[in-house]
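Please find the structures below.
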Structure I
Amino acid sequence: MTLNKEAIKRRIEVASKRTKADLVIKNGHVVDVFNLELMKCDVAIVDGVIVGIGEFDGLEEIDATNKIICPSFIDGHVHIESSMVTPAEFAEVVLPHGVTTVVADPHEIANVAGAEGIKFMLDSSEQIPLHVYVMLPSCVPATPFENSGATLYAEQLAPFFDHPRVLGLGEVMDYPSVFHGDDHIVDKLVSTHSKAKKIDGHAAGLSEDDLNIYTSVGIRTDHEAVSVVEAEERLKRGMYLIIRQGSVAKDLLNLIPAVTNKNARRCLFGTDDKHIDDLINEGSVDYSVRLAIEYGIDPLTAIQMASLNAAECFGLTTKGAIAPGYDADFLILDDLQSIQIDHVYSSGKLVAKRGKLIGELDCQRTTTLQQSVQTRMMNDQELQIPIAETRRANIIEIVPNRLITNHVIEEVNVEAGNFLPSIEKDQLKMAVIERHHLTGNIGLGIVKGLNLKTGAIATTIAHDSHNLIVAGTNDEDMLFAIEAIKAIGGGLIVVENRRILAELPLAIGGIMSEHDYRTVFRQLEQINSALKKLGATELFNPFLTLSFLALPVIPHLKLTDLGLFNVRTFQHISVSVD
């Protein structure tokens, strides 16, 4: 609520104990995230705000004897669209996991629909118990070496800065433009600073000198560190370290050794990109907290990282703590080791209990962001990759559960001068097809490590420009998958012998479903079952992995609609090695 004169007087009345609180949580052990201690006291709440800790009486009282009361969790960096559901459906999943606040970057839908996509994410996250804050997409498209559905300049972003839930500028992933001081990115940085807003980073593979440039312009966070050394270099330069544990990028175990008693206050958690099935089965930031504790982080420190640290990082001055004047976003836990969540409160209201949402959310699922797959009919000649007499090729090699790829050069099978996929060598064909403007662009490449034994898979989730991406063991199934995914308006599809084994339609921009999360979860289970029929590995998610093979800001080799891309040299290269 707005902190007006009446609200202030009401807080004073309750804090002074002249009036009973709306709600009092009694007899619990409260986590003091400022001093990393436990306090045995009551927590008094009025109008969704904590007004006192000590001894209080309330109109409603909850006995928390032998329970732990701690701040609820904040996801410091997430792309809601990667869950493949709308914000309200996303809220239904993460609230029972103790996440009541997220800092979201809607650059996925913005790459498809521009400013209209940002507006959709803001509008559809209104009036839900999940507090959704937004960092405006800084790089749409991510680089000038691909084609996305939109281009956003500083002037298109500027009006959004006045929205009360917009915190700043999202991950600046186009480092070369920062390095060269290109106007299009500098204008966005200036506009953000003029509003005293935050700036998120994306420092994948940057050297120490690169980080100096990056941080000198006011970029203060990074979620792309993958080693202790990288983590330490970011922390030395005053950056907040966002420890990522998503569906593809699982960096927590590599980074936790970098967290010490001296620097923990600069560390927080983020999921970045996480599928709905992983959110349901594994959890969100609550999973990161449990994992951190399991690998040696003190439970109180882990909770502090998941709450106060994240709040302070993004200037959320009323979130992240159990203290007077802070929002009543809190959890009641069974204990500090298992982080078993009993109750979840958001703005002083019970929203989840024992893993179940309380009540139903009013979910906005309909939108005009549909019919986003615009491609022409293709033939098999357009999928041919010429290979020189050397029979050697530049190949994208998957690194399981990592966003980075290896750049390998191997001998490949050739037929009539063109690349021939090989199941034995695990060398499959892949294509990225521009789907926004009917340009006809088709980028072709070879991928190693996908482990399909038959058929093909295709999706319109291809970070960050979200063109149509397909990979397969033969041209016939690849062409069939391309047409099939157009027919469903975008999504995920598994094909074998020109037959659809499973599909997950994503009608909203080709990246989000109009349906409830339970329906999407069932469809995703069918997708996973179909992948097993193609012989896909269970060590990593093939679709999630495939979707990041088109992201030309993560080392080392990627594929865009303009061709094979060397991230180190920031240029397109030939598949064939002469």
Structure II
Amino acid sequence: MLTGVDSEGVVEDSYFDYCPWDFAHRASAVQRETQDAHQKRLTDEAGASLGPRCYVSSAAAVFADVLCLGADSYIAGHAYVTGEVRAGRDCSVNPYATVRGRVTLGDGVRIGAHTSLLGFNHGFAPDQPVHRQPLTSEGIVVGDDVWIGSHVVVLDGVTIGDHCVVGAGAVVTKDLAPWTIAAGNPARPLRDRRGLGGSAADPPDHDLGDAVARFAERARAQAADVLARCWSDDTRRYSDRPGVSATVRAHCDAVEIADLLLGAPPEQMAAAEHAERLRLLQDPASGLVPELAPGGGPGLLPAPADDGWIEDGGAEYHVLSVGCALELLGSLFAHPVHVVDRMTAGQLVARLEALPWRTGAWSAGAWVDCWATGAYRNLELAGEASGGSGAMEALFGWLGTRVDPWTGMWGAAASPAEGRLQLVNGYYRLTRGSFAQFGLPVPYAERVVDTVLAHAHDPRWFSAGRQNACNVLDVAHPLWLAGRQTRHREGEARAWASEQLASALGNWRDGAGFGFGPAGEGGSGPGREPGLQGTEMWLAIVWLLADLVGVADRLGYRPRGVHRPEPVRSPMFTTPHRGLL
């Protein structure tokens, strides 16, 4: 007779505290009624949101302020759950596990017995006793298909990427890239899970991994010189490169480069001064950040259109760059992005319909990127949805019904001369601010891979010496993003990324960084001369390419700004909002 079964063959209640995975097919009618009543108490009294076929042991200590469980997830007996906990489908919190603070789990996450995910921290300054110190919470984010073994400790602020495996007893203090197998105290990457037999991808290229590690060491050693080269003591401003005017983006790029390579703000100013300098540039009426005027102060913006939007490409991009720089500096915009906040769902749809999807897919995608990022920044400031009633739902509803199922993209190729350039580059900008930023799956992921790979082999843009940062980024990110949903043509994507990565590593200029890339006659971007824009973008591109190849852990950095791979840590756009599509 099985342990946990009484003399009449009925499974004892306590059995499910330790084996909750058996509840769905072994529980009696009475036990199901009891579980339903327990879940009703959690939803009615504690506001929990529990998907179908969930199980929460009555022996678990669940005192969460927010608890959201996707379908087929469970919390076993004697687990301790507090704070704001959100989990996707098929997640398990096993016996005696502790999940506290702000913790977000993707789909298919397994948390072993006696493991602790601690999404908060105590202060420990010497001026007062520890028990009187304030609590802080950056939160923990765990991706899809992750196995965290028994007796693991995951500390606040950590992101564990999709498909990771964390060995028993590990103490995870730093982010883990997708597909990482990690163990130890502190946890260290051991290998890439894709290199383990069966139908998995080829193991990482160790020679390329060594080259990546050498590059990262070289870049970190020279980062301070790269930043100092573009700083003016006279104006106390950053320029993209010596001899050109100071710009808002250059300041933001400097902040991102310092964060990537030095883990600190640029040394030219303290973090608070960097933040205040950027905050003061925001126009309080529109919430946009205009380009610098010749004297160094904020410039002027054009008059608004009938729907209140202000057409200014530089100011639109600053919603991304300034917002992310402030976030890295521990700050926020001084004002909401009012041009986004005041736009109703009807006005949003009308503008989406009017964007040049057939002749200028890049600019159309860039507009979506700006609007959606402004909505997120407003949410960050106000703690509530941005845009008129239903505007965010209108955005994703419109995108979901306008995507081309044959290409997986929005819009069309602008001309035979450009090929798929506008289409793919516009896709990157659109998905960066919408689907990727809010952690939503992209439609038709396999068709996206097909379209992007067809473009990636166009010699006009990707043959040796013709690449620029924009074009390579706009292929690398969609391949990376779609690769989180499908392994379609994975080997081809990996081969392309290997070739581009090896090429990119050789373009670093000592003491100056990366150049954006060829501009040529009639081209865009700052060209081949090394500068802050090229350096910031190529550092992010190198990470994306390295992750596609399986050697990103050798870099020792991970983008956290405009080009970060993870979605925002926003409670409004976690698992419950996957139903938008």
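Since every read-out is calculated from the coordinates, none of them should be taken as a lab result. Fair warning: this is a prediction, and the values are worked out from it, not measured in the lab. Cβ atoms are built from the backbone, for glycine too; each structure is taken alone.
Here are a few things to note about the model shown:
- Set I, II, criterion Cα Rg over 2.2 N^0.38 Å, for residues 344-407 alone: the highest-scoring structure is I.
- When FRET efficiency 1/(1 + (r/R0)^6) of positions 376 and 496 (r between Cβ atoms, R0 = 30 Å, to 0.05) is computed across structures I, II, the figure 0.75 traces back to I.
- For 10 (relative contact order in percent (Cα under 8 Å, 6 or more apart), calculated) the corresponding structure among I, II: II
- Per distance in nm of label points 7 Å out along Cα→Cβ at positions 416 and 480, the highest-valued of structures I, II: II
- At a computed 2.6 (distance in nm of label points 7 Å out along Cα→Cβ at positions 544 and 560), which of I, II: I
- For helix-only ellipticity at 222 nm (-39500 (n - 2.57) for each DSSP H run of 4 or more, over all residues; to 500) computed as -6500, the structure of I, II it came from: I
- Test item: distance in nm of label points 7 Å out along Cα→Cβ at positions 40 and 88 calculated as 3.2, pick one of I, II: II
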